[in-house]
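Visitor: Have a look at these structures, which come just after this line.
Throughout, read-outs are computed from the coordinates displayed, never taken from laboratory work. None of these values were measured; they are calculated from a predicted model. Cβ atoms are built from the backbone, for glycine too; each structure is taken alone.
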Structure I
Amino acid sequence: MNESGKQHKAAWEFDAYGFWVRQSGTPQERAEKDKADPVRMLGKYAAYFDQYQGIRVANICGSCGKKAIPLALLGADVTVFDISEDNRRYAVETAEAAGVQINFVVGDVLETDLDTYGETFDVVFMEGGILHYFHDLNEFMRIMYRLLKPGGKMICSDFHPFTKIYDSLHLGIPSMGYFFSEVYEGEMAHARFYEEPIRSRIPKCRYRKYTVSEIINAIINTGFRLQRFDEHPAWEDEKLPGEFTAIACRE
């Protein structure tokens, strides 16, 4: 694991289990919400799945299983790839409480064992803002492509590049030039929920933000056939872009 990966792992294992309990409830409480209405728990992403029953899904940087477990409840065979052991613990305990099984691979996505997982998934799915953790988007997309079976689909949803110049999602993301392309160090996603002095103790992450064209071209250059690119409004201001979803298929 490279230095950035080690940094990200340290950040995402800082009180992560405790954070999810405070944010989403105990695994048992979260499981009850997931079981009550798994389609609702998938939110807008449900519209991008053609089916659930029997498909193999790679949930990239799937965190605490907040989307993996609803998918499993709907009949999908889900494998989460994530860097945090604390995330794995919360996700597996929640899945058990919900009466489903998920696979969870702890490690750097860029070091995924493609001899084991290559060409095994019908869908690779990511959401919640993950691309900025990967500093070579072409390399990341090549791994996504290789995880898929021929004919498989990638559902890639992330923060809209507009958030580079304006924090439309109110995440405390620093503004920068739209075409700024350097790797920089910043707070991990949950730091804003902590009071000082704990906040200052949370390990930082190393980010690289992308433009719309960089994202689209990385998808195309990898060999994917881009099917659609949807833009979604910000959570609290529908006049501003907040997220996007790209749908691409491996031929």
Structure II
Amino acid sequence: MTSRPPLVLTVAGSDSGGGAGIQADLKTMLALGVHGMSVLTAVTAQNSRGVQGVWELPTDAVRAQYRAVVDDIGVHAVKTGMLASAVLVETVAELLADTGAPVVVDPVGVSKHGDPLLAESALDSVRRRLLPRATVATPNLDEVTQLTGVHVARESDMRVAAEAVLSYGPDWVLIKGGHLPTGQEAVDLLTDGTEEHWLRAPRHDNRHTHGTGCTLASAVASGLAKGLAVPEAVREAKEYVTGAIAAGFALGEGIGPVDHGWRTR
């Protein structure tokens, strides 16, 4: 009998265009050899040009999906993405409290196209309830500013940003510096406040990067489910997402997705 792969649960919104959200998470997990499971928090009408509509699921539906998976199947790591509202953030934080598996929190605030995916009223719940549950938090620079007020203009500012996010309680924070004007390199900072790991990768001249954040967080969760330490899980995730960005392809009239299956092409 074939042995069971590690189990990873994504708690996030759906992207009807297939580039981000639950769809990106499950594709990433399959590509990295873990079994992906899902709790849907919201449905979006979304394509390469942006988000046309968002419909949150009731908290009872979110809670029932989570309990159905965790109580019967179990889980080795959880990844959270789009949670949309304060009540959904609070519900998910409560569910995570007794799960006992590593948690990767991607504090999704806006889409690649600039569409808001988290209510302003939910930010305090993310700070107080969700980030303290995180083994790793993975904010991009816009999300850092949303959560902490810190503006990152240069590489040295990333330390300040990391300290600000860590003050809310995650074990580790990965500050994603992809939006920084750092020439030919994309630079991220991973730290727990003591150790520092600067992760550098070639910057690819490709505008089709939809789903990058979801993909990276899901890749980190996949590594943690396999038993990797946080720095190694993040390093492997960075390598995977860099390849996916390089292979990103045009889709529709706007920004296309990264290629989750790039290693099999």
Structure III
Amino acid sequence: MAVLSSQTQPSDTQIVPRHVAIIMDGNGRWARSRGRPRTMGHRAGVEAVRRTIEASVELGIEYLTLYGFSTENWKRPESEVSDLMGLLRLFIKRELSTLQKNGVKIRIIGDRSRFADDIRALLDKAESATSGNSRLNLTIALSYGARAELTQAMREIAKKVASGEISADAITEDLIEQNLSTVGIPDPDLLIRTSGEQRISNFLLWQSAYTEFVFEDVLWPDFDRNHLEKAIDNFAGRERRFGAVI
């Protein structure tokens, strides 16, 4: 956990969660409410991503995980998926130098095999260029689904059992975690979902076993530092027991 100082927040000193995960929901509804195409909502959503990363750095959050594109999102209309891929390309090309300068380390989780070659190259470049940074560990979930992640982890463990490398009795929670795409990343302390929806939509199912949830009734393109601080205030007021009696 980190502590907000008076330099970052004018109110009383406050506990900041070490790891914040966000389901960025509401781009389409934001656009529809303004009589604009869904693509405009996604473009506005990119600005919210930029604001959230900046605020996380300023607030002293160590880990930020953003649900950018799910495995189910591939089912959307081809034109919308194409626009989203274009925005992904543009975001990396425009923001990489700024992220590098601000000490942000980028990590991508999810199935990259479905992305075009140039996008995979950009993702590799972003990870490589920022690998030495440590001010904010930014994980972006792209073509990600928690059930697929767990299935892949089980396959890898099953191969080791079948080959005799390990016994079935050697399968532990720690071993499963070592085979997840988030290995080395602490579990989220706080998970925020925007748009008022109250579900986690196949996101970090294993990792969120003891995560605190905050559902914000704001569409993602309108999400800003004030909403992030409000969620942190909500989190700070909770008593986390992790199944124990305190």
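Visitor: When Cα Rg over 2.2 N^0.38 Å is compared over structures I, II, III, which one is greatest? Mind showing how you got there, number by number?
Guide: Numbers: I: 0.96; II: 0.91; III: 1.04.
With respect to Cα Rg over 2.2 N^0.38 Å, the highest-scoring structure among I, II, III is III.
Visitor: Going by percent of Cα pairs over 19 Å apart, for residues 38-165 alone, which of structures I, II, III comes out largest? Display every interim value, and only then the final one.
Guide: On the way: I: 45; II: 51; III: 54.
Max of percent of Cα pairs over 19 Å apart, for residues 38-165 alone: III.
Visitor: One of I, II, III was used to compute mean count of other Cβ atoms within 10 Å over residues 62-69, and the result was 27.6. Which label is that?
Guide: Only structure I yields this read-out.
Visitor: Something else about it: Which structure, out of I, II, III, was distance in nm of label points 7 Å out along Cα→Cβ at positions 30 and 142 derived from, given a value of 3.4? Spell out each step's value before the answer.
Guide: On the way: I: 3.4; II: 2.8; III: 1.9.
Considering all the candidates, the number was obtained from I.
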